[in-house]
Structure P
Amino acid sequence: MSEKVKFNIALVVIIFIFVKVFYSFWTADDFLVELERFNVETPYKLSLSKDWKGELEDGKLGDFYACLLNYRGVSSIRRKSGDSRFFYVYLPSGFRLNLNTSGGEVNSFKMLKLNPDGSKEEQSGHVAVNCPLSLLTKDVN
């Protein structure tokens with residue numbers, strides 16, 4: 001393979017990656033304005049299943065909400081050491097947050113708007129955060 005062909009392939013790969021990262025953050029930002037409809041008093045239900053097969057807890061977003069507003073581009077994800085898990089936070093009006101966690105801290109998330117049948121209507125791209133799950137305010141019954 002000639003040097004020119006190798007260069008062209010590398011250039012195409014670099015352009016693809018740049019466009020993918022730029023598009024992901026641009027679409028994330030565009031849809032994440034929907035976060036403004038919520039606040040620290042917004043109720044949530046937390047689940048390990050995106051198909052809603054039981055909740056782990058419920059409560060109010062609390063300080064977790066303010067932390068989410070400090071999202072960054074996906075290229076700046078910083079993971080804590082520890083077990084990685086996925087959580088799903090169900091919010092009013094058919095919204096859901098898909099949380100990627102490690103070591104008890106959310107390191108990235110995306111926001112979805114769901115149709116009444118549970119299918120995806122719209123979604124953001126992934127964005128980076130560093131929000132401990134402990135910031136969620138649990139209801140004590």
Structure Q
Amino acid sequence: MSNLEEVISRFALADLVSDYCLGVDKHELERFQAIWWEDAVWDIEFVQKFSGIDEISGAVENLIWPMWQSTNHYCTNHRLELNGDTAKGICDVYCIGNLADGQAAHVVASYHDDYERRNGTWKISRRFVNQRVFSPLTGLKLSPPGQ
């Protein structure tokens with residue numbers, strides 16, 4: 001892989017991480033679906049493993065979105081190991097939002113990703129979500145400014 005190919009790949013993989021967060025937070029299903037290969041696996045620790053784009057889409061539509069009124073994901077420490085048309089990545093995530101009942105909560109986790117480039121396009125083939133914290137922020141409700 002040339003230096004230019006590596007830089008292009010790194011930006012493409014960073015976009016996948018961002019599009020995951022934006023897709024979930026903004027309820028943009030098409031953006032969320034576009035990051036996964038059809039045969040991808042989304043394994044959320046303490047929740048369930050979802051296999052294939054239909055199960056993954058169903059999980060965000062029927063589990064994640066109904067569980068949360070709002071979410072804001074922040075990813076950092078994104079590190080990549082590229083190897084031709086495959087790559088491995090890790091990043092840490094902090095998510096804060098209001099649960100369906102209005103209670104504020106936060107999550108601290110790491111995303112362990114396997115990426116594949118097929119026909120020149122990078123997507124996630126597997127994401128393991130290693131959850132370390134899922135806690136209510138007792139007595140708090142996150143509100144927009146002025147409310």
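Just so you know, all these numbers are worked out from the coordinates, no wet-lab data involved. Everything numeric here is computed off the predicted structure, so don't read it as measured data. Cβ atoms are built from the backbone, for glycine too; each structure is taken alone.
To which of P, Q does the computed value 1.10 (Cα Rg over 2.2 N^0.38 Å, for residues 41-120 alone) belong? Of the options listed, only P reproduces it.
When relative contact order in percent (Cα under 8 Å, 6 or more apart) is calculated for each of structures P, Q, structure P gives the greatest result.
To which of P, Q does the computed value 1.3 (distance in nm of label points 7 Å out along Cα→Cβ at positions 1 and 81) belong? Only one of P, Q returns 1.3 for distance in nm of label points 7 Å out along Cα→Cβ at positions 1 and 81, namely Q. When mean count of other Cβ atoms within 10 Å over residues 9-16 is computed across structures P, Q, the figure 10.1 traces back to P. In terms of volume of the Cα convex hull per residue in Å³, the structure with the greatest value among P, Q is P.
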